[in-house]
Structures are given as C-alpha cells and as structure tokens.
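Structures for review follow.
Here, each number is a calculation from the coordinates, and none is a lab measurement. The structure displayed is predicted, hence computed values, not measured ones. Cβ atoms are built from the backbone, for glycine too; each structure is taken alone.
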Structure P
C-alpha cells in the first residue's frame with residue numbers, strides 16, 4: 001500500500017516562499033514530554049533568528065505547516081529589517097498552561113545548542129523572557145544562542161516596546177502616502193487586540209493626536225487599556241470596530257485576521273489602510289489582491305512589526321535601547337520605499353517588499369563566493 005500523506009522533503013522543497021528550507025529538526029525528549037520542531041529556512045544573511053512558539057497544535061501536520069510558514073516569513077522580515085540574520089522558527093507542541101516546565105524548557109535548550117549557532121531563538125506566542133532564561137542555561141558559556149532574555153540575565157526584556165514603535169512608524173508611512181503628512185493626528189485608528197503590543201500602540205497613537213478605538217476578546221486587556229488610556233473608545237468586537245468610522249485598521253492579535261469577509265467590511269466602512277502588529281495577517285494570498293483592488297493600502301506585517309526582532313538581535317551585541325530604537329525608526333523609511341516601488345512597478349506592497357528582501361539576500365549571499373583566506 002502506498003503512503004499518500006505529504007512527505008516532508010516535498011513540502012520543504014515546494015515552489016513558493018515557504019519552500020527551500022535548509023534544515024528541519026524534530027526534537028523529542030520523552031522524560032519531559034518535549035515535542036518540538038525547529039525550522040531553518042535560510043542562513044544566507046547569517047544565523048537563522050526567530051522565536052519559539054509554545055502552542056497546543058491539534059496535529060503534528062498543523063505544527064509543521066506553521067513552523068515552515070513562520071520560519072520563511074522570518075527570512076523576509078530579517079532581510080527587510082537590515083539584519084545580518086536568516087530566518088528560522090521553532091514550535092513546541094503542547095499547552096503552555098499545562099505542560100511548561102523547567103526540565104522541558106532545558107531539554108529544548110539542549111536541542112537549540114546542538115545546532116551550534118545555526119539557529120538563535122527568542123520569545124514568541126506562549127513563551128516569555130523568563131522562559132528564554134531557562135532555555136539559555138543549556139547553552140555553553142559564551143555562546144549567545146538564546147536572546148529575548150530578562151534584564152536580570154543581561155537581556156533586553158520585553159520586545160513589545162519596539163514592536164509597537166515599529167508598527168507606529170509603519171503607520172506614519174501609511175499616513176504620508178494617503179494624506180501627505182506622516183502623522184495620525186485627526187485620524188481614527190481601530191486596534192483589534194490590545195495585549196502587549198496593541199496597548200502600547202494605543203498610547204503612541206494617542207500621543208500623536210489620533211482618535212483610537214479598540215477591542216479585545218480578553219476582558220483583562222480591555223480593563224488595562226481603560227486604566228492606562230481612558231481616552232480610547234472600546235467596542236465589543238471586531239465587527240463593530242470595522243463599522244466605527246475608522247481610517248486605519250490595525251490587527252494586533254493572532255494571524256489570519258484579514259479574510260475575504262473582513263476585506264468586504266473594510267470596503268464598506270471606507271477604511272483606507274491596514275497596518276498592524278499581528279503576524280501572518282492574510283488568511284490566504286488572495287486577500288492581498290482584494291485589498292489592492294479595493295484601494296486599501298496594506299503595510300506588510302513582516303515589515304512593520306519587525307521592531308521586536310530588531311530589539312532581540314541587538315541584544316546579541318550587548319543591548320542598547322537607543323541603538324535598537326534608531327534601527328526600528330528606519331521602519332518608516334523602509335515602508336515608504338516599499339510603497340514607492342509598489343506604485344512604480346504596478347504591484348502590491350507585499351510583492352514590492354518581497355522583491356526588496358530577495359534582492360538583498362541575493363546580493364549579500366553572493367559575497368560568500370569570495371575566498372577570505374586562512
């Protein structure tokens with residue numbers, strides 16, 4: 001009988017940007033219950049850098065698809081952020097509320113260490129700076145293969161500070177493209193998801209003079225915004241948010257927020273731009289064309305939310321907040337460049353962003369052919 005299930009090699013060598021992975025590592029430690037997958041998409045620009053997602057996937061297939069997709073996205077994100085890093089990602093297949101433990105994290109850390117710096121990890125959904133401190137305990141002294149650590153351990157701490165700042169810079173570029181001025185003053189911005197990134201973005205926008213309306217499924221997140229930013233309006237759900245007369249929609253929760261139905265609602269609500277902190281916002285590639293055809297300016301998520309990876313990458317060189325913030329400020333210039341190229345070449349912003357990233361990867365990786373001597 002022939003096995004008809006998808007093969008790993010055929011999956012990682014497919015024709016799209018999620019393909020061409022250099023290495024996929026399946027990790028298991030029975031004693032701790034660890035089951036993890038580390039995917040290295042590219043090391044053309046340098047060691048692969050990307051976070052570890054701790055999530056209760058419904059199947060191994062779902063976990064593999066997610067880690068392949070996320071790691072490919074990190075290649076493009078790191079390239080566009082100007083970092084000397086390729087793209088990688090890892091997933092731990094378990095519920096962090098039930099199964100996270102010191103021994104599991106340390107077992108995972110040993111698998112990260114076994115790659116000898118080809119993959120550098122950091123926080124993602126379900127993992128925090130304290131977890132990275134534990135993972136790092138299994139790396140040899142002087143080997144900085146875990147970043148996004150706590151300040152007590154020499155790390156940069158919460159990366160949502162610069163993630164939200166980068167999204168704000170991308171939104172300024174949207175405002176300039178649409179209204180001629182890089183300011184959100186007098187504009188109404190709807191934020192879906194006011195966790196660590198969304199709540200900080202709310203503050204930045206209010207300080208810039210924007211009118212902000214928010215929603216979140218977590219009541220604790222809403223209460224936090226009510227306390228810290230009482231000027232912001234609160235609505236019950238995303239559907240209400242999209243009909244609240246907003247100029248800019250900012251998805252800042254989990255991925256897949258931009259669907260066919262969402263796009264139709266954006267059109268009906270005369271929304272002019274989409275710029276948010278969530279990863280993988282497009283439910284499928286066709287949504288990007290729907291937005292473009294409708295005249296809605298889409299700032300690619302992997303461009304504008306790269307402030308976090310800029311921060312953790314800077315940590316590898318002895319963290320300087322001012323230096324990292326200066327790099328994150330350039331997200332404004334990068335986003336402007338993408339919009340200009342998209343206009344000049346008649347393509348979508350995401351296509352323009354991919355072209356810029358691929359050009360940098362090709363140019364820098366070409367230098368590897370130059371012999372450095374012994």
Structure Q
C-alpha cells in the first residue's frame with residue numbers, strides 16, 4: 001500500500017500575504033518538524049502558488065481495506081461507515097480499528113442492533129483482519145436501570161488507548177440515541193481488551209430535541225446552533241498527553257437553501273471518565289455559510305471533522321455533506337473531505353489551496369456520479 005502523506009507543492013504564480021506576526025519572535029521547539037501548510041512561519045513571500053495534492057486509492061479503489069462479513073446482517077444489505085478510530089495496542093503489537101456497520105432494513109424489534117461496532121486488527125496498517133462485532137451485544141446494553149428507558153441505537157464511536165491504565169486501557173465515547181431529553185448523548189465505553197466493552201456514565205450531554213433545557217445553545221454570526229450532536233468524538237494528543245474533544249452542533253431549524261448548518265466546535269477535555277461541561281464551549285469553529293463563499297456552496301454542511309497532532313501542527317479532515325447540488329467532485333447526497341490545519345488544536349482553518357484539478361479546498365473528492373469507471377464512492 002502506498003504511503004499517503006500530506007504533500008504541498010509550491011510553484012511561481014502570484015503574491016500571497018504573509019502570515020507571521022512581526023511584533024513577536026516565533027518559538028521553534030526542538031525535535032519537531034516544521035510544516036508549512038499555513039503561512040505562520042513565513043515572514044514574506046512573492047509569486048508563490050501552492051497546490052493541494054490528493055491521495056489516490058490503491059488498486060483503483062476496487063479492493064476495500066476493510067469490509068463487512070457477507071452474512072453480517074443475514075441477507076439484508078448493510079453499509080460499513082467511514083468513521084471510527086485506529087489505535088495501537090502494545091500488548092497485541094497490532095493496530096486496532098473500529099468502524100460502524102449500519103443496516104436500515106432491520107425491523108423495530110431489532111432496532112437496537114441496526115448500528116453495530118466492528119473491530120479489525122492489522123500488523124502493518126495495510127492488511128486487516130475480518131471484522132468482529134463487539135458492541136452492542138444485547139438490547140440490555142441500552143437500558144437505563146434508574147428510569148427503565150431504553151435508547152434505540154448507538155451512533156458515532158471514537159476511542160484512544162490509555163497506556164497508563166493497565167486495567168482498562170481502551171476508552172471511548174459512544175453516542176446513544178433517542179434516550180429522552182436527559183439521556184441522549186455520548187457515554188463512556190471502556191474495555192480491558194478492546195473486545196468486551198462496558199458502558200459508563202454520560203460524558204457529553206447531547207441535544208435531545210425540543211424541550212431539552214440542558215443542551216448548549218450558541219449564538220454566532222446571526223445564527224443559532226445547538227449541541228452537542230451525534231458526530232462527537234475524542235482524540236488523544238500524544239505530545240501533550242491531553243484529550244481533544246470535537247463536537248457537532250446544528251441549527252434547530254432549516255435555514256436558507258435547505259441547510260441545517262451542521263457545524264464543528266473544539267475543546268480540550270481533562271478526562272472522558274467524568275462528565276464534560278458542555279457550557280465551556282463558547283464558539284463554533286467551523287460554521288458553513290449556506291451560500292457561495294470561498295470554497296463553500298449553499299448546500300454544504302460540516303457533517304464531521306477529525307483532528308490529530310502531526311509534528312508542529314494539528315491536521316484534520318472536514319467532511320462536507322451536501323444534500324443537493326452536483327459538483328464535478330461530489331454528487332448530490334454525498335460527502336467529500338477538505339484538509340484543515342491548526343496550531344493550537346482549538347482554532348482551525350481550511351487549507352485554501354487549489355487541488356490538481358483546480359478546485360479550492362477539495363482534498364478527497366467523490367467525483368462525478370459513475371466516474372472513474374464506476375469506482376467513485378457516492379451517489
């Protein structure tokens with residue numbers, strides 16, 4: 001498998017404004033590679049154009065890296081969703097990946113298992129084991145024993161490996177859906193081996209809908225956003241030994257162009273074993289404009305985002321979903337990825353450079369429907 005790195009290529013073209021602050025010296029930490037994805041370290045530049053080079057799928061995208069067992073849901077069709085986490089288990093000496101399987105055809109009596117968490121392992125990151133269903137294992141995993149209420153299903157899951165905890169090194173956040181106004185949100189899941197998981201307390205109070213008085217409401221740029229939402233995740237910063245929480249917010253009502261303003265906020269968390277104060281989030285970092293602006297279009301929404309420490313910078317992917325609008329790089333109803341960058345982990349920007357096809361900000365496209373000999377992802 002080819003190594004997919006972040007590659008930015010400079011050629012002579014036009015003048016771009018400098019990004020460094022002349023009033024204060026820039027501290028360079030020893031031992032950290034300095035990346036030039038943003039302009040922070042560049043005092044001045046002239047006649048410079050940079051191109052955002054895009055990763056390419058091995059084997060034309062015909063051979064999946066991971067796949068659901070064919071009989072996972074019997075004869076019912078299912079999707080393996082492109083979200084989750086990859087951690088390294090030093091005891092196994094393997095990488096461990098988690099991904100959600102989603103089957104819309106299950107009846108109400110099996111709704112609790114329509115979203116399942118699968119586990120994959122690999123020694124090299126290129127060849128992965130067959131998927132193993134690890135959670136939930138019964139409807140009782142959704143029972144609130146104090147109220148007698150059941151959640152309907154899980155949603156997005158993310159985790160990290162805590163090498164300081166020899167009892168429960170696997171720790172993650174998992175969304176439990178439709179659990180009443182006070183119960184919906186991201187709960188602690190912990191595991192000794194990454195296979196058998198135990199549910200802990202509610203960590204991130206979620207938006208349970210109309211009447212939920214505990215949800216976070218933020219007013220910004222003339223918009224009202226509420227959260228946290230289901231696509232909320234956690235990442236461990238290995239350089240600073242801290243946790244970055246990435247939170248979904250959305251508009252309580254549809255705005256212009258049918259847009260729900262799915263948005264992203266960021267905050268550092270001391271732990272995911274105790275409830276997080278959702279009120280500590282004071283602003284939305286990525287809020288779609290719901291109009292033609294920069295590299296955005298009227299129907300674009302920021303459905304998900306990731307963030308990880310890479311040497312001197314934080315890098316991430318911004319998943320842009322659009323219910324309408326056919327783009328040359330993504331069909332209506334699909335999503336594509338933009339590359340994002342941060343120096344603090346809290347304040348982010350989209351990498352604005354044009355890609356090899358001349359489209360600004362587009363890092364991983366879907367492509368036109370049926371394009372690439374039918375190998376594109378969406379539609």
key: Cα Rg over 2.2 N^0.38 Å, for residues 39-134 alone - structure with the largest value, from P, Q   = Q
inquiry  = Going by distance in nm of label points 7 Å out along Cα→Cβ at positions 231 and 255, which of structures P, Q comes out largest?
reply    = P
message = Starting from the value 0: which structure in P, Q was helix-only ellipticity at 222 nm (-39500 (n - 2.57) for each DSSP H run of 4 or more, over all residues; to 500) calculated from?
response = Q
ask   = Given structures P, Q, which gives the highest value for distance in nm of label points 7 Å out along Cα→Cβ at positions 183 and 279?
value = P
task = Can you spot which of P, Q the value 16.1 was calculated from, given it is mean count of other Cβ atoms within 10 Å over residues 191-198?
result = Q
ask   = Ranked by Cα Rg over 2.2 N^0.38 Å, for residues 31-214 alone, which of P, Q sits at the highest value?
value = Q
query = Looking at structures P, Q, which one was relative contact order in percent (Cα under 8 Å, 6 or more apart) calculated from, given that it came out as 11?
reply = Q
Origin of the derived value 5.1 (distance in nm of label points 7 Å out along Cα→Cβ at positions 95 and 343; candidates P, Q) = P
request  = Compare distance in nm of label points 7 Å out along Cα→Cβ at positions 143 and 167 across structures P, Q and report the one with the greatest value.
outcome  = P
